[in-house]
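Read-outs: derived from the displayed coordinates by stated rules, not from any lab. Given the structure is predicted, the values throughout are model-derived calculations rather than measurements. Cβ atoms are built from the backbone, for glycine too; each structure is taken alone.
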Structure P
Amino acid sequence: MRLNVKLLTVALAALTLVACSEPQQGAAQSAPAPEVEVVTLATTALALTSELPGRTTDYRQAEIRPQVNGILQQRLFTEGQLVEAGQVLYKIDAAPYQAALANAKANLASSKAVQHNAKLKADRYKGLLSSKAVSQQDYDDALATLMQADAAVASSAAALQSAQINLDYTEISAPISGQIGRSLVTEGALLTANQSQVMATIRQLDPIYVDLTQSSSELLKLKKQLRGDSSEAVSVDLLLDDGSEYAHQGSLQFSEVNVDPGTGMVTLRAVFPNKTGDLLPGMFVRARLHHGSDDNALLVPQAAVSRTPKGQASVMIVNSDNKAEARLIEIGRTVDQSWQVLSGLNAGDKVIVAGLQKIRPGAAVNAVNAKAADSQTATE
């Protein structure tokens, strides 16, 4: 009797378990697809810019050195002031060069006197030659003497010019206009022609150059973007070291013709107006190059992009069958909270931006539009 009761109890328990499991299996089979948030990509106009590090450098620079020997007598400028081209900066003791000039003038006068006498003699012998009063040899000797006198006059004239040049060099003038730095010599210093020591340096700071560095690969991309619009200069904005933006816009001038083999970098040069002198040589800056626009750009939120083990960028999209699909993409620059898509996606694709942890490729999903803020980020 007790055995029958136990068997009946076991049978009832088994029936209960079967009855409970059947609704659960049915519920699992009818579970809804997970919900994911998507943004629908649309083309937008995107300004193409590149931000590069750089350093300011003077537009022109002239190092002042003496061209004659002598004692420095005067310094005629204030350190740090603006000087004009041709302005006298230093004076060297000119007395020895004035004496040399006077001597050269005397030598020239003497040579001209000899030349005059030789010419009169040659002309006289020429008139007597026809009457045989002088021999042909005497006439030839008179002509040779005249030619020697002419050469002596030319030599004396060149020596006079050289003496005048040396005297002029005793006044050292500014070769360019610009801001002159501190003087490295003082009155009484002994100067030698073409010495290695610089007396002072003049820098032209308006306009001013900014030298930028860019990788060779990025330069190739820049050239491709500019190839269809090469007639227009590339405008450049400047960001100063404190984060503020420089008031004046510059333009790109040229790039180096060689790549640094050690770094793979190329130097680009931009020029900026600098009337107020805010930019000084040697300042570190960042430059933003504007090189056109892409009227059909696609932007995808950064939150939607992940990396494969190989480092490739990928996103999950919802395909036409409402299933999740992995897509490899190529991305470019960042724009706010989005990536520029270079390839792999098209306008109209639905990119999953939320709910990625609940799905896998090939799984059915229930796509809903992402929040307005996310959608705006994706299409800005």
Structure Q
Amino acid sequence: MATPPHSPLRARVAEGLFRRAVRPLDLRVSLPDGSTLGSGGAGAPEMRLARPSAFFHRLGADAKIGFGEAYMVGDWTTDALAEVLTPFAERMATLIPPILQKLRRFVERRQPAAEANTVEGARSNIHRHYDLSNDLFTRFLDESMMYSSALFGPDDDLTAAQHRKIDSVLDYAGVREGSSVLEIGTGWGELSIRAAARGATVTSVTISEEQHALATERIAAAGLSDRVDVQLCDYRDVKGEYDAVVSVEMIEAVGAEYWPTFYSTIGERLRPGGRFGLQAITMDDARMRATTSSYTWIHKYIFPGGIIPSTESIEQGMTEHTTLRLQGIREFGQDYARTLRQWRDRFTERWSEISAFGFDDVFRRMWEFYLAYSEAGFRSGYLKVHQFGFAKPGGTTQ
């Protein structure tokens, strides 16, 4: 990771803003000289600045990227990562003074044009994350291999909660015996397996070569290859009409400029009377609009080209670009925080296995930060997750 250009002035400004931002937060920021920042007492989560000068230098170069990079290289550390990050997430909208927020568009980095989700760009963006290694994902996901929020019921373990989530999406889409189903975003095949077990026939599309390979293998092992066709295909290239369309946490990778195309595709692929089940990470509409073009640590290291929608933008987009109408909606963001905590625990417990595949300690800290940062977003309510059910007017689908 390259060290950003040195600017003493920007570092001093960043230090002043950081000290102001953490002053009311319920945490302790410990410095090497024994001093502390923040309002938290002895029992509050502790953020330890091991190298304050380097930390403020990275913040000064680019706060939205430098904070996470500083953790990756050890400029700061903690024994309670999600707990430290949660107070920041709770006050995300007010950490920077309003007068400086007005200047944001002049100084913030914008998402690079090379990461736009054209057909080729989307394939490149997906490759950088989902094609890292199936061995990596099998080590920290549960046996369902679902890489999206579970929906917990009483006494559910993670696998049962993932199946509950899948069943909920399939119910929203009206999937039953005899249904023809289009899944946009295959993952590793569990939703297709569960839909086929209901008696549906499924066409599932993905642009991840690694996911395509393992999903095909898992579907064959389940004895359902005759009912599920997994295609290495962009959603924009899908043909035909279906009784149901389902998509779980794929819309975040579409890109705001392509949301109209995504919505239109759903409308075109559904038969009259068909239904659409969608699961999406969401954020407040005003925050979404204020940050749509921002380039963040998550974009640089985890999900290039990604944009999280709001519920308003989804409902408006479906109204403007399809004839579908909303039939149902549920929110379960705290279940995502619980899901992420379990993923991070498994990642940490199995690090020795993961590192054997060639991943180094910087990668370990990067993924710890990513999972904890995401957990903090849901714990704080800054992020949420919703399931939507939409229906297309018209005759029966079977």
Structure R
Amino acid sequence: MVTIEPVKILFSSLGSHGHTYPLLPLAVAAREHGHDVTFATTAAFADTITRLGLEHFAAGMDMREAFGEVVARHGSPQQAGQAEPQLIAEVFGSTLPRRFHADLAPFIERWRPDLVVHELGNPGAGLAARTAGVPAVCHGFGRMWDSDELPFVLDSLHGFAGELGVEVPADNPMPLGNPYLDICPPSVQVKAFLAAHDTIPLRPVPFAEPGELPDWVVAHERPLVYLTLGTAFGHADVLRAAIAGLAALEGTRVLVAAGPTVEVSALGDVPDHVTVLPWVPQAELLPHTDLVVHHGGSGTTLGSFASGVPQLLLPQGADQFSNAEVVAEHGLGARLLGDAVTAEAVTEHARALLSDPAVREAGRAIAAEVAAMPSPAEVAASLSDHVR
């Protein structure tokens, strides 16, 4: 048996489900290898983290709080909306990194971790490691975005890094030039990013709060369609249109997760074969599904890849449009954008995806690709290699 020298590792993510959950499997695996692990993110995730046996350190600020702070500095929400790209840049390239750096720099000096694992969206934690002289690796949360799509964010981050006296790559500063743990299957990762960076593959392992699935989900007597718009971009009108479209599918069961931003009551009455819940344990649900209709968030997209299930994407914001594009391009599903999201269109596309053997075969292929990627336990065993 190989003996692994225990080290102190600080994990850190932005305070959101889509940014925190992807790091938890590796953090747990690192703890199980005997490493001393602390996870730094907002207080909202303290219970989740401590239930996993990890130490939690409250740091950073909620994204909505960050946007509120930036909007307040720029006047009314209407005025702020006229400069949306600049606002996004200020939040993700300046406000959040500055707050995480301010909170984590003194903690790192006090606790002296041997390694910091910062997720891609949280360069502030990586900068705190850099200024303290602590090695770091960057953990992805999905597909890499094209840096040309976020010039304002990159400019803001370069500005903050310059204030700290830290040099970061000009073309893609978010990973800060650190080794990159890539949870995106290579076949669907941005090819320019793979060509320019050495990555460490890491199997994406879906994580969800524990919970019970309805008995009929596990029994799976009829094809099961799962509908969700995630935790950040829920929209009642879009959900209602999708529910109406999916309800028209003959011989299926439909399970809807309304999410934290939409009240179940706002979705109205639904047919008997449609079940609407505020939340479901998605990681446990995905292997039982025949079709996932969703927003295109990285967690749901990667979880669907791992299960090999067809996808119909209804992107609402952020990286969801890019994820929807790659799913369609690789024959893994279809997408509907904007006003095209009608009940009739959802019915048509869902019916086609449920019966398309080519989509099923593409799903099996990418599921096999995900399964072949190194597990969190395997990658955790090599984390100490990054300690100087």
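Assorted remarks:
- Identity of the structure behind -0.60, -0.91 (criterion: log10 I(q)/I(0) by the Debye sum over Cα atoms at q = 0.10, 0.16 Å⁻¹, for residues 46-205 alone, calculated), options P, Q, R: P
- Value 21.6, calculated as mean count of other Cβ atoms within 10 Å over residues 286-293, assigned to which of P, Q, R: R
- Read-out log10 I(q)/I(0) by the Debye sum over Cα atoms at q = 0.11 Å⁻¹, for residues 182-365 alone, computed value -0.44, structure in P, Q, R: R
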